[in-house]
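Student: Before anything else, here is the set of structures, which you'll find just below.
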Structure 1
Amino acid sequence: MKQSSLFLALALAPLLAAQATEAPRSLFKAGFAEGDITPAAGMEIPGGYGKAFHQKFSDPCKVRAAVFDDGQKQVAFVGVDALMVPRALVERARQEIHARCGIAPEAVLVGASHSHSSGPVGMVQPGEYDGATDLVRKLAYQDSSCADAAYLDLVRTRMVEAVERASATRTEARCAVGAGQEDQAAYNRRFRMKNGLTFTHPGKGNPDIQEVAGPIDPQVGVVGVWDTQDKLLGCLVNYACHATTGTSGSSANWIYHLEKVVRGAFHPGVVVVFLQGFAGDVTQVDNLDPNNYRYGKGSGQFVGGRVGAEVVKVLASLEPGAIGPVDAKARVLELPRRVPDPERVKRCREIVLKKLEEAGHTEWTFAKEIVLLDAALAKQPVMPAEVQAIQVGPAVFLTNPGEVFCQFGLDLKRQCGFAFTFPVELANGCIGYIPTEEALGEHGGGYETRLTSYSNLTPEAGRRLNEAALELARQLKPGAVPRPPKAPPFSAPWSYGNVPPELK
């Protein structure tokens, strides 16, 4: 052997040996499943500060799950047709999922759609105010919207079952990520007024409106998964709009119509896992439109139909292929809470001792909330809040457990280094509204800034949560976006078309 050849062989030996011993990379696999969590007639309707009850059925509420496996790790996405998902519920479900499927707890994302027409998962949790005074217990359990313990157990069971089925049925698959635009289904509901403050839903035709106080996020994020026969197995969808279109019965809200459109375009078995974007100040109501607002089924069809149509367009345009890696990171922050002034607490106790009609509905309701907050702070002066980053190749889902102002989601997309950044609110817990610091400042205000037992974090909470999410994203390495195969090298133009005009 010549000296140069011997040198080359010695130089390549370690590399060749490593390639020979390296295990072949497993194929990307995915599985989808869903389960029914439709509340029964007579159960409480969540989302308000008082009690209301379901009288009839409109459309099913579901748990939908997707499990992705790159051969090294598994991650799970769970979308729940619910107002919120309490932290305790998520933690118990994750433990069971880990025991049954081996998926790490931090690799399970559980997100609520924020449907205001769904089952009783909030607001007051079972036993939350046990041990408090008689007055506080009455205000919490008799005068407030309450979660149902049996229903929470049902939701947890269906979540675990759906992930278990999705994991057990995962199959070789191809995946693609993309995004579309829908800018006519959602509107910011906060407005700067002539008095220097900001109002929420100031009313159509209000002459004191000066300008919209915040943005919307029109991006429709989509992750599509196909089997090896080009059949769409399911998709993840991320869009920012309150699920408050209203219905005449229990319902998944506009997410139901989103699912109908996607299934109608592909096939009835497609599982659509919806993950709510940062929509704390974004709803379907256009306050600047002088016409009457459509409410109920028509509104749900409008929002879900438009978003669903955009999802179909994105899926039809994607080029599925090999994708990876999948990975997950999470951390829990301890966030301080705003504390009501003792004199205010005293006044509010006096107000709630009056009849609601005597005190006035709004004043009595939010006095009740201050009394409940005062009792809650005695047990929990700081709020735990999980931030999570789950990666699917070139996409990262960054979570926040609050109802987050839209601007924070736009900031994440601008600052994150992934090709696709999808913010998910009301994920892995619920900590109330997350306004911007400006909204809690001198010229802020509005419904979302009210101090209540539900929403009470200090002004810097949103900034801290965003910073933590970006830190987690930086610990992940973005994967490549699947592309179509390269065209062959040019050889000659199309023979049918390489001629001058033929006029005779």
Structure 2
Amino acid sequence: MPISRRTFLKIPVAFPAFSQQSSSPAKAGFAETDITPEIGMEQPGGYGKVFHQWFHDPCKARAAVFGDGRGRVALVGLDALIVPRHLVLAARREIEKRCGLPGANVLIGASHSHSSGPVGMVQPGQYDHASELVRRLAYEKSSAADPRYLALVRERIVEAVCRADAAREELALSAGRGHEDKAAFNRRFRMKNGLTFTHPGQGNPDIVKSAGPIDPEVGVIGAFDASGRLAGCVVTYACHATTSPGGISANWIHYLERTIRGVFGEQAVVVFLQGASGDITQVDNLSPHRQPGGDEYARLVGGRVGAEAVKTLLSAPRGVLTPVRSVAKTWTVGHRIPSPERVREALALVQKDPKTVDPADWAFAKETVMLDAQIQAEPRVEVEVQVVQVGPAAFVSNPAEYFVELGLDIKRRSPFPFTWPVELANGCTGYVPTEEALSATGGGYETRLTSYSNLEVSAGRQMADAGVELLKTLKPGEIPNSGPAPAFKGPWTYGNLPPQVR
């Protein structure tokens, strides 16, 4: 569909040129493609069907390809709720066929934009094996992927990666971190009844304290040409993309991009990869003040994270980031299985008119029935944890909506100076909480057993351990620096003076 792009800021800033100061064959390239859904397509993110009625801003597939003369890796950020496993495998095969970049070296992550196109939740044909009732619940009553849109996204991922690969050139690269602790909040809280609630509501007198931390780190890799212009960057931050500014949208990532481009120019490609944010959103449940609206929220989060990325891009030393490598581990994980009694109760409930029962009870009963059918066809789920190294930085992916404590644990145990967890990458396994969240003192929305979120209790720890295990097989590259200060020749003539009082 035709896209009109509005300009955010045009600031005539001159940037200094930086040389590589190296004969290394390291190169990087960036590209983006349009994956904007059509008006009338499904808007994913809930347990029922919602359809897009208007357009706010384009959704994109953005790719960065890094090479060190020995190998290449690709990082792909999608403005999408999730990225199904079958889509990842198909895109990787086609990328390898078209441009020779090994599919195993491609990381594809979704931003989790709740205002994007229909890539989930139910996949085409997923419940064809099930009963007529289950098929009706899945295909007619649940959020479902559109086969035509999935084909478009696959095609545009491949195009973005191959274009980025073809655009590779020697660029001055930087790696750095910013700190943003006022755009994202943990949404889970300890309550006086001993349980943990998700979004208990502002002013709730039963809140005891927050149930977990946030991850305020803004991870940034920048790539600058010989004139100092930003060719592209990779940004990570941990916050649900649920600001939903109204209509089809990349969500707050749109304003992240506009903020960075407002300083560095429209040519800059901004690849965003979502951090471990399964329990992190923009909502401050402890604030006594009015919360912003959708577009206001999107501007707030995107602007603050973008500003921190800009500061990091301006200040991080530039040079060569090598080596580049990709390693991965794939295994299968079991489900948490609903009891036969729960399944029977759910079957009875879903056959009632939804208007005659509590909407939430009916929705979760539907999910229980679908999960029971899903487990029969797929008793175990394939999980991939991948580490993509770009010099001193390591992107550690998992396919979950991953709790922030698990991501922080990976960072603490990593040998890399920059370690950035990436959730909802290379597949989707739904919410994966900590083991404590699934214990007697846990609870909350993310721990509900559904067709979307159902992995066994230890799944989060398994993913963290796999990520750390892979990290320890790699050796971090050096962080660029601006070189040594010139030899001391004496103080500034104008400044080496005694005080004058008259």
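Student: Once distance in nm of label points 7 Å out along Cα→Cβ at positions 266 and 426 is calculated for every structure in 1, 2, which label goes with the largest value?
Tutor: 2
Student: Of the structures labelled 1, 2, one was used to calculate distance in nm of label points 7 Å out along Cα→Cβ at positions 178 and 346, giving 6.4. Name it.
Tutor: Clearly, the read-out refers to 1.
Student: So, one more: If distance in nm of label points 7 Å out along Cα→Cβ at positions 130 and 466 comes out at 4.0 when worked out from the coordinates, which of 1, 2 was used?
Tutor: Of the options listed, only 1 reproduces it.
Student: Matching task: 0.90 is the computed value of FRET efficiency 1/(1 + (r/R0)^6) of positions 66 and 186 (r between Cβ atoms, R0 = 35 Å, to 0.05). Pick the structure from 1, 2.
Tutor: Matching structure: 1.
Student: A further question follows. Name the one structure among 1, 2 that Rg and Dmax of the Cα atoms in Å of 23.7, 97 was derived from.
Tutor: 2
We did not get these values from a lab; they are worked out from the coordinates using the rules stated. What you are looking at is a predicted structure, and each value in this text was computed from that prediction instead of being measured. Cβ atoms are built from the backbone, for glycine too; each structure is taken alone.
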